[in-house]
Structure I
Amino acid sequence: MRLPKPVYEAYPYLYVAGGIAASSIVETTSAFLCGILLSCSGVAILFIRRNYRVTKTRLPQTN
C-alpha cells in the first residue's frame, strides 16, 4: 500500500505535533512520555529521510 506523496511527507510533522500536544495537554506521566517518544520518532524519521536524500544525490548514477 502506497500513500500519496503529500500524506507521506506530512506524517513526521504530524508525529511531532501530536507528541507535543500529548505531552503538553494531558497531565499524566505516561501521556507525557508517550508524547516525547512520538515527537522523537517524528524527528528521527525526518533525519533518516534527509540523510537518505542527501546520500542519494551524492552517489553517481549507474544505468
Structure II
Amino acid sequence: MKKKEINKLSKTEILKNLDKYKKDLFNLRFQKNNGQLKSPAKFKETRKTIARLKTIMKGKNA
C-alpha cells in the first residue's frame, strides 16, 4: 500500500487495514516456520506497510 493510498483513508479504514496486515504478518511467520513460504520479500513489504499505516495514523491523531 502506497502513502498516497493511505492518506485517502479514514481513521477507521486505517485501523482495519492495520489489523489485516498484522494478521498477514502473523500468518507469514507460521508459513516460514513450516517451510511453506513462497516469497520471503513479503515480510519486508508487510512490515513497511504496517509502519506506514502507524505513521499516518499518528499524524491524523494530532
Consider the structures I, II: one of them gives 31 for relative contact order in percent (Cα under 8 Å, 6 or more apart) as calculated from the coordinates. Say which. I
With helix-only ellipticity at 222 nm (-39500 (n - 2.57) for each DSSP H run of 4 or more, over all residues; to 500) coming out at -29000, pick the structure among I, II it was computed from. I
Rg/Rh (Cα atoms, Kirkwood Rh): greatest across I, II for structure I
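Given a value of 3.4 for distance in nm of label points 7 Å out along Cα→Cβ at positions 28 and 52, calculated from one of I, II, which structure does it belong to? Working shown, then result.
Values: I: 3.4; II: 1.3.
Derived from I, not from the others.
Each value in this text was obtained by applying a stated rule to the coordinates, not by laboratory testing. What you see is a predicted model, and the numbers here were worked out from it, not measured in a lab. Cβ atoms are built from the backbone, for glycine too; each structure is taken alone.
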